[in-house]
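Some structures are shown below for you to check.
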Structure P
Amino acid sequence: MSQKIHFQKNNKITFPFKRICLKLSGEALMGGESFGLDPAVVSRVAEEIKQVHESGIQMCIVIGGGNIFRGVMGASQGMDRTSSDYMGMLATVINALALQNALERIGVMARVQSAIPMETVCESYIRRRAISHLNKGRVVIFAAGTGNPYFTTDTTAVLRASEMNCDVLLKGTKVDGIYSADPFKNPEATRYDHLTYEMVIRDRLNVMDMAAIALARDNNLPLMVFSIKEQGNFHRCIAGEGQCTLVDTCDS
């Protein structure tokens with residue numbers, strides 16, 4: 001998809017997407033806690049996902065692990081980077097299993113696929129099997145990143161969204177879009193409604209790592225950044241009514 005997304009508006013909500021990928025940070029599941037998972041927040045996020053899924057949209061999810069362990073942080077404290085990255089991948093599996101459980105408790109069938117084989121707890125990542133799950137109406141949660149160190153879960157999200165032929169990648173964050181600076185630190189920061197990939201790379205806007213942005217650009221994968229903390233915002237953004245920032249290849 002190389003053109004800017006246009007949402008149809010009429011008396012009935014029209015969803016222009018058939019299949020989407022949602023990127024969630026581990027911190028999004030932390031709530032007010034300083035570490036780990038907040039069960040109430042996990043349940044609320046699951047309800048948000050269910051609302052969109054019930055609209056008939058096929059959905060896959062890539063989840064981070066920063067609420068449990070962040071590989072880069074471990075490396076900065078003297079750990080071997082490869083070992084710390086693998087530890088971070090295992091943290092994403094914990095989050096994926098928690099989200100799967102929350103979804104299935106509210107009637108949404110979900111499958112976890114890990115890039116690191118661990119057959120006792122989840123499936124291994126197989127592209128065709130994942131697509132089959134999506135076509136059967138199941139939510140697929142991708143865990144363990146790409147299975148390789150030195151790659152972020154943002155890059156994983158772009159990779160999996162491209163492999164699954166998703167129409168768009170949505171990144172759920174704690175803010176309602178992309179800003180020129182951290183809005184929590186700089187109240188004068190400017191919020192953008194629309195950007196091109198080149199603008200994000202040129203201005204080094206802190207939304208995803210540059211490898212992920214470059215991969216999305218090269219695959220013409222639109223990116224929507226929105227606040228997952230605002231109840232109902234995920235569904236509104238999919239419908240073209242929520243507040244978010246769109247990143248694509250169109251400069252108008």
Structure Q
Amino acid sequence: MTQRINDLFNLEGKTAVVTGGSRGIGEMIAEGFVDAGASVIMTARKVEALEATAARLREKAPDGVTVTAVQGDLGNPEGLTAFADFVKGQVDSLDILVNNAGAAWGSPFGEYPVEGWDKVMELNVRSIYYLTEALADLLRSAGTPEAPSRVINIGSVDGLRITDQEHFAYSASKAAVHQLTRTLANELISDNVLVNAIAPGPFESKMMAYALRDEENRALVEGMVPQGRIGNPDDMAGITIFLASKASSHMTGTIIPIGGGCATLN
């Protein structure tokens with residue numbers, strides 16, 4: 001590997017915030033950043049899982065890389081403000097913000113509760129806007145024309161396609177994430193902040209746990225993926241490191257599906 005290629009994907013000295021970082025896709029992203037040399041500030045609602053993941057990542061972190069974990073509920077304004085204030089107390093500038101925290105709720109048409117709709121929209125959409133707004137000055141401080149800071153939002157292939165799953169608020173929220181990504185990219189480009197989104201297909205996560213609960217159901221899910229498998233940690237780490245690194249420094253307002261062809265070949 002040449003030094004030039006190493007430099008393109010190197011995150012040494014960077015600081016990243018990863019929401020929903022205790023498990024699933026958030027854990028995959030946080031671990032990828034640590035392996036690439038970035039220090040990580042993680043948050044999640046479940047403190048036990050969060051601390052366990054942070055402890056594991058600290059054990060493998062290279063010298064000079066820190067992993068900070070703080071419990072927080074970004075679905076309510078008070079929790080979001082408290083977390084943003086914590087980050088501001090830790091760093092003077094922020095290179096990468098990954099808005100990954102999310103929720104799902106499934107109910108049949110005609111029975112979908114307002115409680116479920118509001119919970120999904122508040123965490124999946126509202127928190128992305130307000131956390132990005134709250135940390136915008138830190139992102140502006142880190143960004144330069146040659147090395148912009150990054151916001152990476154986690155959408156879903158279900159925000160790009162129609163499925164037979166009865167998770168009406170979830171798919172609507174993820175489509176909203178994709179459009180919010182474009183509008184934030186337009187808003188922040190002049191401040192040297194790039195905003196892109198990843199639209200994952202099936203990955204190992206809490207949301208997918210029931211669908212992947214046994215070999216038979218896993219096979220059914222894999223059969224719906226044109227590539228014939230679900231995503232793995234390297235798949236997620238690779239695309240996120242790309243979006244956080246010099247390799248994507250001329251790219252903003254883009255939605256990238258990563259689901260083995262789920263959103264493009266079906």
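Points to keep in mind about this one:
- Computed 25, 23, 18 for semi-axes √(5λ) of the Cα gyration tensor in Å - originating structure among P, Q: P
- For the set P, Q, ranking by distance in nm of label points 7 Å out along Cα→Cβ at positions 111 and 199 places P highest.
- For distance in nm of label points 7 Å out along Cα→Cβ at positions 55 and 239 computed as 3.2, the structure of P, Q it came from: Q
- Here relative contact order in percent (Cα under 8 Å, 6 or more apart) is compared for structures P, Q. The highest value is that of P.
- If helix-only ellipticity at 222 nm (-39500 (n - 2.57) for each DSSP H run of 4 or more, over all residues; to 500) is computed and equals -13000, the structure in P, Q: Q
- With mean count of other Cβ atoms within 10 Å over residues 191-198 derived as 16.0, matching label from P, Q: P
Taken together, the values in this text are just the output of simple stated rules run on the coordinates, not laboratory data. These figures come from a predicted structure and were not determined experimentally. Cβ atoms are built from the backbone, for glycine too; each structure is taken alone.
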